[in-house]
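Every number here is computed from the coordinates shown, using simple stated rules; none is lab data. Quantities reported herein were computed from a predicted structural model and do not represent experimental measurements. Cβ atoms are built from the backbone, for glycine too; each structure is taken alone.
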Structure P
Amino acid sequence: MNHTDPVRADAPAGEDDPRPTVRILGTHGVPANYGGFETAAEKVGLHLLAAGWRVIVYCQVEGTGEISYDQWRGLERVNVPVDLPGWRGTSLFDLKCVRHASGFNDLCLVFGYNTGIFNVWQRLKRIPMVINMDGIEWSRARWGVPRQAILYVNERFSALAGNHLIADHPEIEKYLWTRAPKRKVTMIAYGADEVLTADEGPVRELGLEPGGYLTLICRPIPENSILEIVQGFSARPRSHKLVILGNYDPATDDYHRQVVEAASKDVVFAGAIFDPEVVQPLRFHSALYLHGHTVGGTNPSLVEALGAGNPVLAHDNPYNRWTAGPEQAYFTTAADVEAALDEVLGSPERLEQMSQAARARYHAGLTWQQVGEQYRLLLDRYLPKNPKNSRSGRH
């Protein structure tokens, strides 16, 4: 890791650097090792850096003490220590980031609206903000009513505070038109890296044969249709195995229990695997990717499957159909899963056609180069007219 002088890393844009500047908030930081927003922050940040921008990313670190500064691959990191767990720690981190970023007039790119009420402070200080509004998070039943209410309120604050809003899917864009004027909303999808080759070693170490299994990678919750997928797959003996990634605890979670009990001997529960050196080969060598998400916008896991050339069997809804395209297979019920698997697994020609269509869809607008450039063009519109504004406080 390359370190920079703390004063230099925390200098306001324009003071000693002529580059256009953006501060990225709302993620756990870079390098990405947490989720989709972190990957987006990393990929978009590196694209902007290559285009001649100065990119400052706020990063959550464990512990107490003062904010520190360093660099990662040219991205300047503002490391904010937080010693609270879970959502309380995330909220405190967001608050500290907003306070710090408010000491400058730099353009801010914010991922998510979970603490949108904090962004009102930036708007009052006339700090330009572009906010990626994620999916309709407040509508997810898994949060429970109190958390749903908090998210709903923060969504409204973000929609008001942001100078411009990003939707990652056309359906989310339509939804945001009910929250803000159409001119204030732009659709930019999520991206993925293309995978053209991958080591077979990690696959074989799990006791699998390349091309001899299907993959399912998602949180083990009902809205991801895992039970229907397992029931449909397990309805009869298969020539392929079904590999499911994620933590399943049937002893304490009733939904997990139902999934495990419905699984045939050909279902492999591989546990939670986050290492990309394992996940990427698993995805690439999979005969078919199963995607049961019923809500949300452009799902990162689905885009990554397309980038790996995976044929896809997805839950039939507008989110997945737009992302994956008409050439893939779709289901609603467990019976649909059973029938679709009978059809596609019995036809190598159909699987090859779906694979080629997946790559074509990926290249049609889901590469990080394409996504990053759309971000650059949008952010360029909101750069401060006078970047040499002085700092408001010492941070």
Structure Q
Amino acid sequence: MNKHIVFAICGCLFFINAFSQDKNIGELLNEIEQNNTELKGYQSFIESQQLENKSTNNLPDPQLSGYYLPFGDNATGEYTEYEISQSFEFPSVYGSRNKWNASKSQQLSSAYSTKRQEVLLQAKGILLELTFLQKQKVIETERRTQSKQVFDQIQELFDKEQVGILDLNKAKIAWIQEQFVVEQIDSDIQILMSKLKTLNGGNRIDGISSQIVLTAEIGTIENLWREKLTNDPQLQELKANEEASLQKIKLEKNKVLPNVALGYNYQGVAGSNYSGFYGGLSIPLWSSKNKVKAAEADYDYQQSNTQVITASLYAQFQQTYNRYELMLEKFNEYQTTMGNLNSEQLLFKTYMLGEYSFMDYYVELQFYRNASDKMLQMEKELQLLQAQLLKHQL
């Protein structure tokens, strides 16, 4: 296995500047955001909800009523009356409802941001899985080539009756196993590509790079949490729920004020008529009962719910951060130990020179391959944990 492949396994993968990787994944995530069917549907849902909320602040429809009374003794002539009126709530109610609708729009916006974050985090996880599968495929393809070379050599020795059938069978099984590993990786790649295509609105995604560069430092847990409190959509949604609940209290208090009706009235009989203005009040003695208390109780619940969920999210965040720190420490130890080794290539050369039997070579090879695979797996898990910790930046 050449030096480039060894670096792909062991890597010098931690650099402060991760621009090329971020830019590539950022472009892919932006493409998915633009094409994702679920997000497009949610945007339409938000638009419909905002229009519906806005319609709740419309004035009631004007009312036209009339009387024509030709029956009876009609001693004074036929009686005619009609009236046009417009009713409306107390003016301050409309201002309060506008603020409430604005807070509900913020709720919808925060809910969309949360949904967007979920979709993009899922897509980023799949992209990371794909990049590591591609990297693993390069490694396993090289291993498959080596296994074929070993099998061909054992076959030649077997033909010369210098080795037995057991060594030949073991070499063939090792080669077949490597072929299966590569085929399995190809299958896994196709499955993940299909998932990405679904997330991308049915459009195929191309240009996924296998060059992943981890940022060495992601910041302290305190700084990350403060950043998360400011930018995380799920936490912003909790604040929006509180604000909407508070505005509902103010609205319900304003709705205790009387409703107003204004209009024009005409009455006519036997050539005489009267006309003038109509005015009326509707005092909400019963319709507003307990509504302010209910709104206040809901606000208390929203505040309590924010505290509970925030504490739970912090506990999860702290757990993920601690796992990341521990794994990063172990990964660095692996990197320090294996970074300058070229064990698989050296073993292969030693075997080809006849200094190792096939079984000795195979046992030693499996040890180093397991260590290399473990390191690659740790690198992938570090990326996925980092994506979780930094998901508020999506």
Structure R
Amino acid sequence: MNDHQSGAVRLTRKLVCIDSSDPGAYEEEIENYIFKYLSKLGVSVTKKEVLPGRFNIFAKIEGKIDDPALVYICHMDTVTLGDDWTFEPLGAELKENRIYGRGACDMKSGLACALTAFGRIAKEVKEGRIPEHSFIFIGTVDEENFMRGVEAAIKEGWVTSKSWILDTEPTDGKIRVAHKGRTWFEIMVKGITAHASTPWKGADAIAAMAEIISSIRNKIADCPVHPELGSSTVTFGQIEGGYQPYVVPDSCKVWIDMRLVPPTDTKAAIAIVKASITEAKSKIQGITASWNITGDRPYVEKDENSFLLKKLKETCEKTQKEPTEVSIFTGYTDTAVIAGVLNNHNCMSYGPGKLEMAHKPDEFVPVEDILRCEEVLWKLAENIIFEKQAVSVLKS
């Protein structure tokens, strides 16, 4: 069969042509397409509204043992289409063995690989094979924003602390199993307005925020370094304050993104923010300050004893006939949310493409990556769903 005619390659191109940008068209059209695709397999398929007009999808192949199940979870949304493309963002153009388009890399090619693997297992079951474990596909909404889709899947009980869960984010041929934590803060400083010619009569909120920012940067830089996850980092992504250059500003607000590694957690980050505010108050008399946490995701460390990690690594190496690197994921994924919320050590990422291509103009995925992942995901499911050795792990 021509490589360009593989099931996952064809499906990738179809999915890329569907606009599921977030914000933008969102997931309605692609969710309908995937729901119909799964329904034709003769498996149980349901959908659940997470946000108005935005539905998660849940499909299941029943096994003798229902928990743990093997779960492939994929988000259906992409970032906005954006500008500066030389290819059509929804064209799915195939050129020099690459598929171009928004979501080609993140993560419609991975979504296609998961769906085709699920379809192959469904066909085998229909033909009479008996699965030892259940096999689940979940399509989520809102991953590119607040990840409310995966949060809803957890609340619905679609995944558990025992599940073996894989997402198909782009991982450049590696298995990604660990994540820095992600804590978001808003800090608001209130000062006292005055004319710039008599600044001592006011309290400069922007100057106070500058002190807070500098202090937080230094304190985060002094946090311990983790042997795998590296250093904690902080980014001050957005700031606003003041209204005229000749007026002492009486307000300032900053939005902060902290990426934290053990042992630095959200509790430690709160202590850093509080201490920095206290220092600023002592230097800029008359200001007040408050803070808010707008996002809190714990760090996830690698578990060398993970059953899914062992099976996935074995499958990759048998398929590729070379060692497969196990590494960290610099971003935060649906499986990272599940791992953090449920303390599940069998959550990881493996999919086609390179993360560095995600969200960019002329986003692409190599066809050879799709073919590799298509085979790995199918063989992994075969090795877990039908083999009794997976069951023996539960009894050991």
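Annotations for the structure displayed:
- Distance in nm of label points 7 Å out along Cα→Cβ at positions 104 and 296 - structure with the largest value, from P, Q, R: R
- Here the criterion is mean count of other Cβ atoms within 10 Å over residues 64-71, and among P, Q, R the highest value is seen for R.
- Among candidates P, Q, R, the computation of Rg and Dmax of the Cα atoms in Å that gave 23.8, 85 used structure R.
- With distance in nm of label points 7 Å out along Cα→Cβ at positions 264 and 336 derived as 1.5, matching label from P, Q, R: R
- Calculating FRET efficiency 1/(1 + (r/R0)^6) of positions 112 and 184 (r between Cβ atoms, R0 = 35 Å, to 0.05) for structures P, Q, R picks out P as the one with the greatest value.
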